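Given below, in the form of structure tokens, are the structures.
Please treat every number below as a calculation from the coordinates, not as lab data. If you're wondering where the values come from, they're calculated on a predicted model, not measured in any experiment. Cβ atoms are built from the backbone, for glycine too; each structure is taken alone.
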Structure P
Amino acid sequence: MFKNMYLYIFSIFFLLNVINPGGASAGEPKITARAAILMDAETGQVFYAQNAEKRRSPASLTKIMTAILAIELGSPNDVVVVSKRAQNIYIGSQIYLKAGEKIKLRELIKAALIYSANDSTVAIAEHVGGSEKNFVRLMNQKALALGAVNTNFVNTNGYSVPNHYSTAYDLAKITRYALQNSTFAQLVRTKEATIHWESGNREKKVRSTNRLLRSDYPGVDGVKTGTTARAGNCLIASATRGNRQLIAVVLHSRNRYKDAARLLEYGFNEFKEQTVIEKGQILGELEVKEGVKRYVQLVAEETMRANLPIDGNNVGLKVNISASTTAPVKKGQQLGYAVVTLNGQEVGLVPLVAKEKVRKRGMLFKIWQDILNSR
């Protein structure tokens, strides 16, 4: 037991020295948002969270789900006939749809994501889902499928109504999924566009509501704004530098663009991908009952890399092995696993395997051991 404890402490010490090149961290960013999260777009790893699982009104961030469903379930060249219900949407941003006119689905999705047009989402829902009510049901089913368990949609555009809510964490998960779609990713990084109608020569030029996208912030490539009196100023922003894309969500912020930029800078500057466990690294020792050797060393089956703080703070290693095993043991046999954590949350797992084989003791070996022990 004490031997295993020693190895556990040694492993943590070794891990922290591997990832700490020296120098001090700038610390977590100071933001004004009431809820926020910073997530890695590829892995889903969370680098920062503040009230991230508290339910809040998502405002027009709702349109991320509306758009990705429309892209997946609809055909971009479908011609949509605008209903009176879509025409009668007057609150917030709109492209002033008129009942009976025709417009392609791709133009409505463009209007929803770039210009945050509330009327366009109703037209989308009625065309793709048959009705807005049925489309909202599909939105909630998709949210559950993505693991956004603290989300419930009541409408397609984000109007603040009772029981319409999400969380910073859920919105980051939904956005992470949506960004994997090339059509969605292209639209949310578009600064300006023109909406075209099928009937007549009608068109409307629109600019992205995301001012961070129109700024000179390095690497910014999306995503969506949201604003209502209840939700406050909200923003989901993404940026890519090198091979890393980060997603920042800020809800009810006094300065959403500055908050998002600070979170993104924190992620890019204070974290980097590092090798934290090397293949073959000894990370434990296990007692072998009835074996010709009393212990077998456990080594990492593979190398593990993870995005971790450059100062090594809040990083830990948990070695999970049983008290003992029984011979025979094969070389490479999995006998446990090691988990790297950040702020107590798992960021990576590596199987631990036997470094060598351990044969089971034969009768002659047992007799010889008994003779030695009797002296």
Structure Q
Amino acid sequence: MKIVIAPDSFKGSVSATEAALAIEKGIRNYLPQAETVLVPVADGGEGTMESLVAATQGKKVPVKVMGPLHTPVNAAYGVLGDGRTCVIEMASAAGMYLVPEERRNPLVTTTYGMGQMIRKALDEGYRQFILAIGGSATNDGGIGMLQALGMKLLDDSGKCVGVGGQELLRIARIDDSDWDKRIAESTFLIASDVQNPLVGENGASRVFGPQKGATPEMVDLLDRGLRHWADLVDDKTGIRLHDLPGAGAAGGTGGALLAFFPAVRKRGIDVVMEYAGLREALRSADVVITGEGRIDFQTAYGKTPMGVAQEAKRLGIPVIALAGSIGKGIDTLYQYGITSVHSIVNGPMSIEEAMVRAAELLEQKAEQVIRTIFQ
């Protein structure tokens, strides 16, 4: 009996590795002799760097950078086991989890720390990068990141603008005379599952701004700011970000990367699955258990359970998905390879209690599911 365990993290609760270990424990409660293969994965957001480093026996390098609220934060970048590839996880420097809910304001939050991380890695000699850009608290079009790497964004008087989404409308000219030349010598793989363009009804501000703390008035201001920024980028580079798929990722950081970096974009889950060896692990598996904190219709847009299920479906392997909470639209997931979806919550409890008990609840639900399948 071979069971592949490939969950994402349950954000704010347990990491992907901790989730996999809890699920394995539940399986062994009933099938102690089962062969279990643990493949913790991520989709380009929080936890991606940890998954890639663990999968390749790499290392983490601590760095202190400017956080999303302009104060120092302790972050880290990863170096894969090949010793050459550097993984920058945007959430480490500009993630939502770094901003208390009452202080979320995408007019203010900045990507400057991400640029600092890239610069520090360049200083250490790395020229091959994976950029995981999910989970950001920002909507600044990536201008903070660019500023940290030497891009001067000037106002009408020729002075450099500040950082944060509120500065976008103040930019009058892009001066790349001090742009870090090492970027042109490097390669960048963008790991992101977001297909949204930069502006408009499906753009970064309108789709993702509210969850980052934007009021309707802020959304309008930010969308106008990103449109103005896109016009400037078009004039400077000839690249039109306005309706470019993926440009709206991470509050427009995806667009900045596509315009100013030698970068290619790939689904985050595909990047992680490749390095983690999921395809090889699936061979001869009898069942796969995946999961993440919430599963709903958005899961179909390239989230971890969907990526895992698509790989398993090609081999005819059933996939069980465990979730902290289940939302609307899960019936759309079955056509992609997910066999069934199960909430780990086993009774009335607060969200806070469920998060604290996540490992215990994952163990219990995994045992129940396995007992049902292998009676």
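Things worth noting here:
- The greatest value of distance in nm of label points 7 Å out along Cα→Cβ at positions 127 and 255 among structures P, Q is that of P.
- With distance in nm of label points 7 Å out along Cα→Cβ at positions 31 and 223 computed over the structures P, Q, the top value is the one for Q, the highest of the group.
- Origin of the value 2.1, where distance in nm of label points 7 Å out along Cα→Cβ at positions 135 and 319 was derived from one of P, Q: Q
- P(r) over Cα pairs in 20 Å bins from 0, in percent from the coordinates reads 30, 55, 15, 1; which among P, Q: Q
- Comparison of P, Q - label where FRET efficiency 1/(1 + (r/R0)^6) of positions 55 and 303 (r between Cβ atoms, R0 = 25 Å, to 0.05) is highest: Q
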